[in-house]
Every structure is written in C-alpha cells, then in structure tokens.
Structure 1
Amino acid sequence: MRLLVTGSSGLIGSEVCTFFHDQGWHVHGIDNNQRAVFFGPEGDTRWNQQRLLARLSNFEHHELDVRDRVGILRAVEQIRPGAIVHAAAQPSHDRAAAIPFEDFDTNAVGTLNLLEAARRYAPEAPFILMSTNKVYGDAPNRIPLAELPDRWEYADPRYANGIPEDFPLDQSKHSLFGASKLAADVMTQEYGRYFSMPTCCLRGGCLTGPAHSGVELHGFLSYLVRCNLEGRTYKVYGYLGKQVRDNIHSLDVARFIAAFIQRPRCGEVYNIGGGRANSCSILEAFSMVEPVTGRKMNWEYVEQNRIGDHICYYSDLSRIRSHFPDWDISVSLPEIFAQLAESLASRKTRAAAAGSQ
C-alpha cells in the first residue's frame, strides 16, 4: 500500500510516515520546508527530512508545495495512494495576520488542491485533514470558568469532559489562521458528504512530541522545554499563566489515523487532543518541566493576551472513543515532557558537534 503524507518533515507528518512505514506501507512525503520560511531557522525541518530518509527504506521525499496545483495533481495521479494524510499547514494564528495570502493559500487552497486531486485519482483513499481547535474561534472563552491556584477550569458541568464537536463555530474571533483552517475543514467535510469520499477532519488540541521544531509562535510544549533547557526567558501572554491546553503525543495521533484508515467514514469530524487527563496550564507546565531537566524556568508576564487565544481548552474525546473504542491516549503528560527534554538536548548536542567540525 502507498501512503501520501503532506508536511512529512513536520511533527505529525514525520510521525505518520514512520508509523505507517513500520507497518509495511510505502510512504511518499510531500514537504518543502515552508516552516523555515514562516518561522525562520528555528522552524527548519530539514533535519527531520534527513532523519526520515536515513531511517525509512521505503520512504520517498517529494520537494513540493501544496499550493502548486499542477504539481499536486500530477503527484497524486502518479502515486495513486491508498490513503492521504494532509498535515501541511501554516500553523500559527499570530503569524497569519502578517501573511494573510500565504496563510489562506497554504491552508485553504492547498487543501482544496489535494481534495480535488484525490477525487480525480484516488477517490476511495481515506483522506485525513489535520485541522485545529481554532475552528471554534474564541467561543470557548464564553464558558464560565473557575479560577484555581494554578489553572482555569470549566465551571459549567456540561463541559466537564471538554469541548465537543457540536460546539458553535459562528460569532467568534477565529484569527485569520482559524478562518483559513475552518475553510479547509468544511471543504474536507463537503468532499466527504457531496462526493461520498472517506474524509475526516481531526481538530487537534496541542499536538506535541520529540520531532517538533517548536518556536514561540507555534509549538507550546516543545518551545517551553527548549526555553528551559537553554535558559531563555519564556513570555506568558495574559490570563495569569493559568490558561489550559490539552496535549497529545504525535504517536497517538498516528495511531488514530491508522484506526480511521482501517474503518473510514465519510465527512467525519473529531476533536483529538489529550483530553482533561493530559491537560495543563502554563504554570503547571513550568512545575512539570523543572524536575525533568533540573533547571528553573525563567519567565516573564505580558499583560496582553494573544488575540483569539483560548483561556481554557481541552478536547471532549467521547465521540472518538465511541467510534473507535480500541483507541485511546497511550502517552502520558509526564512521559511527553521526558521525551521532549531528551530529544531537544540530543539535538542541541548534535548541532554543537556539527558546528565544531
């Protein structure tokens, strides 16, 4: 079987490539290191591309931009994949405001390019879009909250398990990134329902893992651990540092994608994150990283919160568990911190060794 993965050098893309390769798939990755264009050298993912090429014998890299409609059509026609995982994106709501055309063309138009290529040349292939919880905009901030010593928590019992998939999308501030991803999300649903294609939108919480090239504008835990290891000052933007995110390891995302490909559905939507059990506030994250690295966290507080930011968000996993009862979170939050610290320290050592040669 052939798998096509866009954003193959990124966090989710590379995890999916590795997971499916080890299951016997021939993997085709599409990536052009656009993350380095969006975020500068710290966002560079070439190291991950080289890791995949060295590690995976049945992996082929395609230097291709998802905005290249002709190139995408040609690639899908030639590969004829048995499944498509679309993980390429401009992923920052802060960055999107500075590059609105690039953001929309990458997130919305790039997704349309892939969907139409799939409809023409691989209509039976399960198509999984990595969407985002930002499709809900800042509407979750309307939920009454309780202030605890180190975190905000939902005070409304209807959201004791988190945000469900039927949460309202309208009349909220999404950020331009949230809007472009919502366009991609709805289009993916529509190709599923209108053309009876097996499509799925995964509205991710904080996706993380050791392959993440985290930067300040995207990659919460990875960037936080990097700041700790390097003695940088981490800036906390608003909400007293008590804002909450749920964190899911990239391996658990890949495991779910495999489950969906085995039992696909048309035009489905799932909130996928760590749920409440794998959630933490920024203050709680500071307390969790310090014993792992043995270093104190340097941080400063900025009163102004990020536009459209969630005060408290964690995913209600009820639907995903109901449809796929054999899937669940397998990597705990403490293990995530340990893996991030080990990976970032190892990368720093390798970079220093390479620089001294």
Structure 2
Amino acid sequence: MLKKFFIICSGSDSDILDNCSNGEQNKYAGIGATVFFTAVMAFFAASYALYTVFDNYYTAVGFGLIWGLLIFNLDRFIVSTIKKRGSFIDEMIQASPRIILAVIIAVAISKPLELKIFEKEINQVLLEQKNELTLENKDQIAQQFTPTIEGLESDIKYSLSQVEAKEAEVNALYDVYINEAEGTAGTKLLGKGPVYAEKREKHDAALAELQQLKTDNKTKIAGIESQIIQLKTDYDTQVTTTQPIIDGFDGLMARVNALGELPWLPSFFIFLLFLAIETSPIFAKLLSPKGQYDFKLEDEETAVKTWVEQKVNERNVLLKTDMAINNKIYNDIADEDELYTYKRKKARELMQLQADAFFKHQKNAL
C-alpha cells in the first residue's frame, strides 16, 4: 500500500509499472518518497515562516498545508516530465529548466528551516538590534524636545543672572553707605550725615527692586520649570509609546536579515542539503540507465504518435483523391451540350429579371 502511494507520488504511470520488475517499481517508489518528504519539509518550513508573520497557529498551518501541496505538485510535475530518450545531452537540456526550478524550491524550503535551527542566535542578533534601535529612537525623540528644554533652561539661567547682578549692585551700594557712615570713603566724615542718608536711600530703593525682582523671577522660573517637567513627561510618554514597536521587531524579514548577520557556512550547508534532496529525483532519472518502464512508456507514446500520424496521412490522401475525382467529373460534364443549353437558358432568364428590376427602380425614381 505504501509502495503504491509512493509510486503515485513519483508521477509515473502505475499501470505500466505494475507490469515491470520489482527493482523498477522500487526505483520509482524511492523517487516518489523523496517527492513526498520534500513536500512534508516544505509544509513545516512554511508553517513556521508564516507563524512568525501572522502569530496564529491555525493560519500558519493552513497556509503551510497549501504551500506543501504546491511544492508536492511542482516536484511531481518536474520528475514526471523528464523522459529517458537515450541521449544524456538531450536529457540534460530538457532537465535544465527543471533543475533551476528545483534550486528555487530548495531555497524557499531551506530558508525558514534555517530560521528555526538558528533561532537562538537570531534572537541574540535581534536583541542587539533592538537595543540599538531603542537608543536611536530615544535620540531621535530627544531631538524634538532638547532644543526647547535647553531654551527654557537658558531663560532660567538668565533670570538667575539678573538676580545675581542686582544683588551685586545692592551689596555695592551697601558698602558705599556703610563706608560713608564710618568715614572711610566718600566725604570721610564720621557719622550719618545728609550724604549718608542719600546713599542709604539709594541702597534701600535698589534693595526693594531686588526683592521685587526675586519675586517676579521666582514665579517666572517656577512656570518655566513646570514647562520643562511637562516636556520631559511628554518625552518619556513618547518613548514608552514607541517602545512596543521596537519590541515587535522580530518579523520574518527582520529574522532573515538577522540570519544574514551570522556566519554563512552553516546556512550554506543546510541549503546544499535541501538542494540535494530536491534535485535527487531529477538526477536519479538522468543517471539511471533506461529501464523497463522507460521502454514501455516510449512504446506506448510512439504507438499513439504513429497511429495519429497514420490517420492524418490517410485523411490527406483521401482529400487529394476526392479532389482529383471531382475535378475529373466536372471536366467531363463541361463538354456536354445539354448542360450548356440549360445554363444558357437560365442565364438568359436571370438577365431578363435584372433588366426588369432596373427598369422598375428607374421608373419609381422619376
């Protein structure tokens, strides 16, 4: 039963193989088994690849089954269309397009399995890429907020410098009126005279301005600091919002690119393995000698071809003979006076009818 199933998978004519030796049947059963298990591997490979895309088992298995059946049908078609005709060069020419197609199929099957085999290494590469993307994302978002925050911080520094400058001015005025009172500067008269009072009044006015400036700048700095806090909050919110996108950076394309970052030799050997599996039925048919099945298949095909060519030739001969007979008959009839007289009579009647119709038409036109 299993042997029969694999023979069907090989795309060969089971009716012809039933009349061949066991060795011939086993050869095509082996080819069919290779076709079948290649399709099974294609099913698993496509299911895993599509799971990384859709993240759903049922969708991945459904599409994977369709892909496996497609690969099975292609492989079966490729193997069944290779005919043994005795000339290796002719067989290679007819097999070359099928070999190219087999290479493409091998790539399509091996790549998802490579992703699964090297999953841990790919995850490490993806982690490093995600970390780099996180840092780059923070830098890019910071570029939206940093200039504004730096501008606000400059406003705070300017406000503080105004207070410091005013304090220095007040302190200088304080030293002036104190020195005037002590007599060490100014009029150099000891005591609190009119000059002292004038300088003290100037100091007090500057001190009042300093107090008002501190109050105003404190309110202004508090407002600026609240803006800075809000901007930093918005920055953190935007970083938090965009982080899930980076965390989800593990789709099929990202994994394929991450696989390209790994050493190429292991992946290349896996590809060679599947290429060997995919092309083995083709080369098995090319390299194996012409067997019973090939001779019987060629016998049936050439028998049908010969029968069709014979029927076409017979129809051509029949057509030529019939045309020759008809031409001879018409030539013999053309010499008979009775036929000439009859056709002359009918031609005369036809010309009379045409003349009458022309006359009526012209009469109506007038």
Structure 3
Amino acid sequence: MKKVRFGVMGAGGIAFRKTIPGMLEADNCELVAVMDVAGVERIAAEFNTPRAYTCEAELLADPEVEAVYIATPAHLHRDQIVAAAERGKHILCEKPLTLTLEQTHEAVSACRSNGVYLQEGYMMKFHGAHQTIRDLIAAGRLGRIVYMRAQLSCWYPPIEGAWRQDPALGGGGSLIDMATHLYDLLEFFAGPIKRVAALTGNLVQDYKSEDAATTLLEFESGAHATVDTFFCIPDESSRTRLEVYGSQGSVLTEGTIGQSTGGTAEGIFGLGDSGYDAAQDKDVIRQLEPIDFPKINPYTAECSYFADCILEGRPPTVNDADNALHIMRVTELAYASAREGRFFTV
C-alpha cells in the first residue's frame, strides 16, 4: 500500500505523546523526519525515524517529506504553514491554526495558491463515540436537537514559558485552546453556529491568558448549547461530559471529550409522545441504555483520513480550510462578546 511520507515540526509535546504514535498506527502514513528545537535526537530514536532536524527550513527542504504535521506553538503556525505551502508540502496543523482570522486567511491563501491540502487538527470528530452519536442523530433517534452541553477543563497552573498562558503566543487561553474544539464538535452534531456569546476571565490563575471561559451558542437549526472550558478546575474533579438532548431522547457521555479513545456513552430513546407529567418527580431514576461505539484512536483516524486525501488527490472536507476560517471567526466573535457583553451573529 502506498504511504504518505510525513515530517513533523514540533515533535515534542502533543506530537510525541499522541499524534506520532497514532500516525504510526495508520497503514497509509510513514514518518520520515522529525524537527524540534530540543531533544530531537531522542525523539527520532524513540520512533525509529531516519532524519532529525533542529531547523524547520531543513525539514521543509527534505525531498523525502511529502506532508508536514505542525505541532509547534501557535504563534509560529502562520509562517510555518506559508513556508511549507511554498515548498509544496501538504499540511496537517494543530489547532488553533493561527492566532487571528487575518493570519488564517493568509495561511489558507498560501495553501490554495500553491495547490497543497490543509487540514486542522480537530481530531475529536474522529472519536468512535462521536461518530456513533452523529449517526444516531442522522437516524432520527433523538428527534429534533434542542440543547447540547460540552465540558473540557483541566488544572493548568502557571508554568514559565508556557505559550498557552500568553495571548501573544497562543492567541488566548482556555477559550481558543479548548472551547474551539467543542465549537467544532457541536457543529458536527447540529450544523452551523448562528450566534455566540461568551464570558471569560481569570478566576484562579494569574497569567495573561484567560483561565475561564463559558460560551452560549445558538445554531442555525435553532438548537442551543453551552460550552464550559476552564484552566482552573482540577482534572480529577471534572467528568468531562458531553450531553445531547433532543425532543425524543438524549445521549450522555463521560470521558469521550479529550485525547483518549475511550469513555462511556448512554442514551434514552423513543420518548416525546406522552402527555404532560404534572408530578415532575425529578428524583426518579431514568433507565438509560449503554451505547456501544468503536474504539478508534482519533489521532490515527485524522492522519489516515488526511493521507487518503493526498493519495487519492481529493481535498479534505473534514477540518478543511473553510472550516478553519469559520471556527476562527466564531472564536474572535466569542472574545468580542466577552469584551463587549453582547451576542454576535456569525
């Protein structure tokens, strides 16, 4: 089977922990080069990779590299995407794609003018539970979607040099880093976002980026959603819940949002035809049924999907350039809402 030969820029961090191991499980991907400013020889040895670079220009000049996966700090993305595009390399880039909508337009334009494919690393849509939920929604099992909630929080104390804690390096904090994942995921279930409002602040951590963000969304379908993302909630105290409610039932998950392949999902279906229950006894135990879903490594799946697009000569339609522009617009409007205290239409 033909394989796409990948080089990784920023091979420590998330690339080392999750994406490279996932990529190596894909039968259409081959890792031929890694680049990082420190420890790159160790990274290359860990993954038995033939080439190790400390300079991005050297990796991009490597004729063996057909595509790059960019996992560097966000403030470097725009220039690295442009440089890779000008070298004719297809690009899978971690989120956020850039720091601003203007930079995203510049990155997308460079890819289009150089005829290379661009995909952003919103991998949660590839999770087996989320694929299954989308299928249940499409089959009408939940009726009309009316409300969703997505939660993603962690404990992220001040760390010297952490780029996510400085808006000049990461674009912001918990909103751009985590809420954007969930904007993207909820649109996967309910379609385009229509309006957005947000609250942000620093409730515990004292760095420059926000450690708290709560977003209220309205979708074109009329559905509502809330997204809560905090850098100031201990990991052990958060269930990382996803809740999808419809007129005929609901699906509830724990642990499917994040970087794992597992978690649990349960649902209740076939409702919405009864009369009004005047008693409203909410302490009744509801009998939800477990939902089985395939255990799919989302990092393997996103790399495999992108490689298939390259091998078959078809532009990505998942996490593609248009989606990157759209999510960055929603992000900027959410930050504007937090500053101005009002809704914005997307």
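Below are the figures for this structure:
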{"item": "Identity of the structure behind -32000 (criterion: helix-only ellipticity at 222 nm (-39500 (n - 2.57) for each DSSP H run of 4 or more, over all residues; to 500), calculated), options 1, 2, 3", "result": "2"}
{"item": "Highest-scoring label, criterion being FRET efficiency 1/(1 + (r/R0)^6) of positions 62 and 78 (r between Cβ atoms, R0 = 25 Å, to 0.05), among 1, 2, 3", "result": "1"}
{"item": "Among 1, 2, 3, which structure scores highest (criterion: volume of the Cα convex hull per residue in Å³)", "result": "2"}
{"item": "For distance in nm of label points 7 Å out along Cα→Cβ at positions 30 and 158 computed as 4.9, the structure of 1, 2, 3 it came from", "result": "3"}
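Quick note: the coordinates plus some simple rules give every number you see, no bench work behind them. For clarity, every value in this text was computed on a predicted model and none was experimentally measured. Cβ atoms are built from the backbone, for glycine too; each structure is taken alone.
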